[in-house]
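Take a look at these structures.
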Structure P
Amino acid sequence: MKLLYTKTSPYARKARVIALEKNIPLELVDEDLQKKSQRLLDANPLGKVPTLVLDDGTTVFDSPVICQYLDGLNGQVIMIPRDIPGRFEVLKWEAFADDLTASAINLYREKVRHPQDFNKEFIAAGEAGIGRAYTYIENNLHRLQIFNLAPVAVASAIGYIHLRLPHLKVQGDVQQWFEVISKRPSMAQTIPAVQ
């Protein structure tokens with residue numbers, strides 16, 4: 001299987017961590033989203049990463065679907081619980097983390113596109129939202145103690161924010177939690193890097 005991805009994508013990071021935890025070999029194909037390859041466009045007409053290409057050429061996207069697909073391949077490690085309450089608790093956290101990531105991406109892009117005259121109200125509202133998300137995480141850290149897709153998704157979102165918006169780094173208990181989870185081998189191997 002091939003995972004079309006970028007080294008900075010927190011969405012791809014979730015899939016990479018699941019594959020590492022479950023000992024699923026993935027061929028990583030680093031894509032340039034500014035100059036999308038025909039390979040990526042053939043696999044995903046929207047040209048988005050991550051996109052998983054199976055050995056028979058079938059493609060799987062978007063990251064929540066890829067994560068569920070990979071988790072279903074073997075029972076070595078269960079990253080998404082099979083029981084309904086546990087499953088939807090984890091998927092809720094994944095959705096929360098993906099929305100947090102989308103907010104961070106929007107802030108980053110606004111500042112890249114308009115470095116001198118960015119929309120201050122948009123930035124302030126987005127940063128306030130990230131602050132509220134951090135408070136929510138802090139108030140619910142007890143729900144992120146079992147290593148599964150929930151803390152992976154949240155830590156992936158935070159890692160992206162630390163990379164792209166370093167002035168919004170987590171503090172306090174969330175920072176301590178983030179430092180601990182970041183030392184896990186699968187997380188350490190997938191730390192986002194600027195290309």
Structure Q
Amino acid sequence: MKIAVLAVQGAFAEHQNLLARMDVESIPLREAADLERDFDGLILPGGDSEVQSKLLRQRGLMEPIRALINSGMPVLGTCSGMILLARQLENCKAPYYLGTMPITVRRRQLPSFQTNGAFAAIRSIPMRFVNAPIITDLEDEVEILSLTRGEITAARYQNQLVTSFHPELTTDPSVHHYFTIMVDLWRKNQARQ
């Protein structure tokens with residue numbers, strides 16, 4: 001298994017470090033030419049969504065990444081990665097996002113703090129929020145995976161997984177482990193076809 005991590009801005013190194021501790025190989029994705037390398041899943045890290053969106057367009061990555069996600073490749077978006085994946089944004093003027101996940105997101109809604117909370121079937125994991133977005137609306141087929149302070153802070157739609165918080169800024173690999181299970185199932189399905 002090999003995971004590509006968008007490495008144009010933000011906390012990409014932290015994702016790669018966490019994957020390395022899990023013995024999962026990762027590659028940085030910086031230019032369109034990097035898309036020619038083999039990988040099985042994609043992580044969109046936290047950072048500044050407007051800067052990331054601009055760099056994705058400038059480097060010719062926006063449309064190819066959208067196509068990969070729409071073809072079913074698993075993707076994990078954390079914080080601004082969630083913003084990039086959202087189909088609708090409540091308080092953002094720029095329409096230049098991937099827009100592949102049927103959720104509505106409000107940017108910079110939760111202040112910076114750390115807590116423990118439930119994620120998917122896991123009772124409690126550490127969650128670090130940094131001026132975090134929240135999901136304010138979602139379509140019926142989107143599964144809510146985490147609520148924090150009454151707000152939706154993690155969700156899954158098909159092979160798209162998003163969190164408001166930064167799992168890569170903790171030592172707990174639970175979210176990344178959940179994601180690698182998604183990737184492994186997708187790889188097995190691809191091999192059967």
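Laboratory data are not the source of any read-out in this text; all were calculated from the coordinates shown. From a predicted model like this one, the values you see are computed outputs, not experimental measurements. Cβ atoms are built from the backbone, for glycine too; each structure is taken alone.
General observations
- Origin of the value 0.93, where Rg/Rh (Cα atoms, Kirkwood Rh) was derived from one of P, Q: Q
- Identity of the structure behind 14.8 (criterion: mean count of other Cβ atoms within 10 Å over residues 114-121, calculated), options P, Q: Q
- Among candidates P, Q, the computation of distance in nm of label points 7 Å out along Cα→Cβ at positions 18 and 42 that gave 2.5 used structure P.
- Answer label among P, Q for the case where distance in nm of label points 7 Å out along Cα→Cβ at positions 26 and 122, calculated from the coordinates, equals 3.0: P
- For relative contact order in percent (Cα under 8 Å, 6 or more apart) computed as 19, the structure of P, Q it came from: Q
- helix-only ellipticity at 222 nm (-39500 (n - 2.57) for each DSSP H run of 4 or more, over all residues; to 500) from the coordinates reads -18000; which among P, Q: P
- Among P, Q, structure where Rg/Rh (Cα atoms, Kirkwood Rh), for residues 58-145 alone as derived comes to 1.10: P
- Here distance in nm of label points 7 Å out along Cα→Cβ at positions 34 and 98 is compared for structures P, Q. The highest value is that of P.
- FRET efficiency 1/(1 + (r/R0)^6) of positions 2 and 170 (r between Cβ atoms, R0 = 35 Å, to 0.05) derived as 0.90 - corresponding label from P, Q: Q
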